[in-house]
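Read through the structures below before going on.
Here, each number is a calculation from the coordinates, and none is a lab measurement. From a predicted model like this one, the values you see are computed outputs, not experimental measurements. Cβ atoms are built from the backbone, for glycine too; each structure is taken alone.
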Structure 1
Amino acid sequence: MPYPTPTPKGIGAIGQQAMTVLYQHRLVSTDQLHRLVTPHHSRPEYLRRQLHTLREAGLADRVGRRTHGQTSLLWWLTPKGADAVEAADLLPARPYRMSPEAAAGPLQEHTLATVETGLAFVTWAQRLGHDCGPLDWSPETAHYYRDDTRPGEDLALIPDAVLNYVHTDETERTRTLLTFFVELDRATMTIARLAHKLHAYARYHQYTPQPPGPRANRTPTRGTAAVPAWRHRYPAYPRLLLVFTSAEPTRLQRRIADLRSLAHTDPLLTTTPIRTGATTLHQLREHGPFTRVFTPILGPADPVDAWLRTQAPAAAA
């Protein structure tokens, strides 16, 4: 959609779309932008020219990234570019600002892998006739909660991404909005810490805000029973997908198996009805989310698709 405010000369609709994608996802490679913004073009030449025009106008910047003997360019918006996107009021404002130091820093690979995960959903949605676009996932959205074991402390659950996907069933003539919490594991985190993150998702599922005042007086008014915090944001608790990458397939499968073992020792996880599945980024890209590429973290280990229909404990929404 063209911006309702003036943009520098030479920046067309594709350049503007690239700006919104960069604003939303912070750091994106030229190839990823091509697959997100101009997948209908066989080559990204026009997109590249638009990106260089954005750079000349001071709206975007780039850094080189060398992998497997080849150099690619990574793009982000400058503060001026971010201000231009916010002035258009097409996306929720985000406080994060990328910098040359952050773009070349240790979170570079994690950010790009998160974009690649979202791209897998976008690519397969196009193939399957479903709906999922470049702006249908949002990175690092905070969800605040409290834990009775840590009284008085405000905690934040921050998924790597929250992704929305509309699944279309032509046979049943149904369209279903699926929301996913996405956690990316690049084999740099201990399994114990990853299991602790799963525990936080269960805590958030259970968290019900209480009215202010002494605990003894926190009785909901008749007809206004308190509800879990997540119900104010989602019609159903999002499915949790863990995507493993950046290691040999056998090592990634061992990490998934180890995580399953730890998860089954957590009483909160085994009694909280959240659907959780793990896969590798390679499987997700090659086969798509609606084939049986996910290993349930709880219950039987038989592979399932992104619906995560076979899941213990109790039936989930």
Structure 2
Amino acid sequence: MTEPRGQAKLDRLDLGFIGLGNIGGAMAANLAADGHRLVVHDQNPKREAAIVAAGGRAASDVATLAAGAEITFLSLPTPAVMEDVALRWCAAAREDAVLVDLTTNAPETVRRVGAALARKGRSLVEAPLTGGAPGAQARMLVFMLGGEDAAVARVRPLLESLGRGAFYMGPLGSGNTAKLVNSLFAFATTWVSLEGLAICARAGIDLRTMVEMVRAAGGGNVFINHIVEGLNQRGRPAQFALDLAVKDAGLLLDLARDLSVPTPVGAQVAQALVLARAQGFGTRDFTDLVEVMEWLAGVELRLRPAE
């Protein structure tokens, strides 16, 4: 279920935020702008300084941050990093504190960390998201929630203030299962769309005409209907690095294997992402996959302006 983001002003809370990258930094800035008493921590002092300038405070370590926060957010790159930080947070957190994990994570890791926190009287809510840095800045994120009802109820108003949708998927692990499947849809439709556009370009078909036809004919997807309009942009600052896409695709394949669900298409798409990383695109934005397809097909993919 989901509910629209409310407009009522939230009570000021003592919040912590660990991990101030493209998405975490934007979310933390919005929480500070909302007047919450926000303490942040990141390995990069410049990222901390940006939030301090916005009204937050910096903590020297995870333990110091955890000791004063009612609710703490984690926005970290991998399951292993998340687990390490979460356990250090738990050792110092107040007894009724809630940890909100925004990381795209392995469902099994989420359940294991959740159980460890529960034994100490703390709660974990998973809230992986979509929307990237632009969505974080504009409060247009979509969250997939997992966890116990009481803990989810405590953090949901905050998440709704930071996004445009919050879907409760079930117990811990469910949120990241939903996020990984959403990523499968996004990765697969992007790659197969690039394959199709390369075929058209090699055949001499104008790509704008092809895109408009597919939209009208019903074969469109989120890439063809929206993202393709940025096809000509190359080398933009990385909002979602291909290294992270490789990580997410690997987590999806691990999950499918554990559930005994065959994913031949997912496996092939994951290999395409690995190929992109092998060609030096790991730190590039996900949208630069177009250059990988151009290299493979030996053709340039350009979209003329819409009339």
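Starting from the value 0.60: which structure in 1, 2 was FRET efficiency 1/(1 + (r/R0)^6) of positions 138 and 298 (r between Cβ atoms, R0 = 41 Å, to 0.05) calculated from? Let's see the in-between values first.
Values: 1: 0.95; 2: 0.60.
Source structure for this number: 2.
So Rg/Rh (Cα atoms, Kirkwood Rh), for residues 18-193 alone, computed for just one structure, reads 1.00; which one of 1, 2 is that?
Details: 1: 1.00; 2: 0.95.
The correct label is 1.
Please compute FRET efficiency 1/(1 + (r/R0)^6) of positions 82 and 178 (r between Cβ atoms, R0 = 30 Å, to 0.05) for structures 1, 2 and give me the label with the greatest value. Can you show the working numbers first?
Values: 1: 0.50; 2: 0.95.
Once FRET efficiency 1/(1 + (r/R0)^6) of positions 82 and 178 (r between Cβ atoms, R0 = 30 Å, to 0.05) is tallied for 1, 2, the winner is 2.
From which structure (1, 2) was helix-only ellipticity at 222 nm (-39500 (n - 2.57) for each DSSP H run of 4 or more, over all residues; to 500) calculated, if the value obtained is -16000? Label of the source structure: 2.
As an exercise: distance in nm of label points 7 Å out along Cα→Cβ at positions 122 and 274, calculated from one structure in 1, 2, equals 3.5. Which structure is it? The read-out comes from structure 2. When mean count of other Cβ atoms within 10 Å over residues 154-161 is computed across structures 1, 2, the figure 17.2 traces back to 1.
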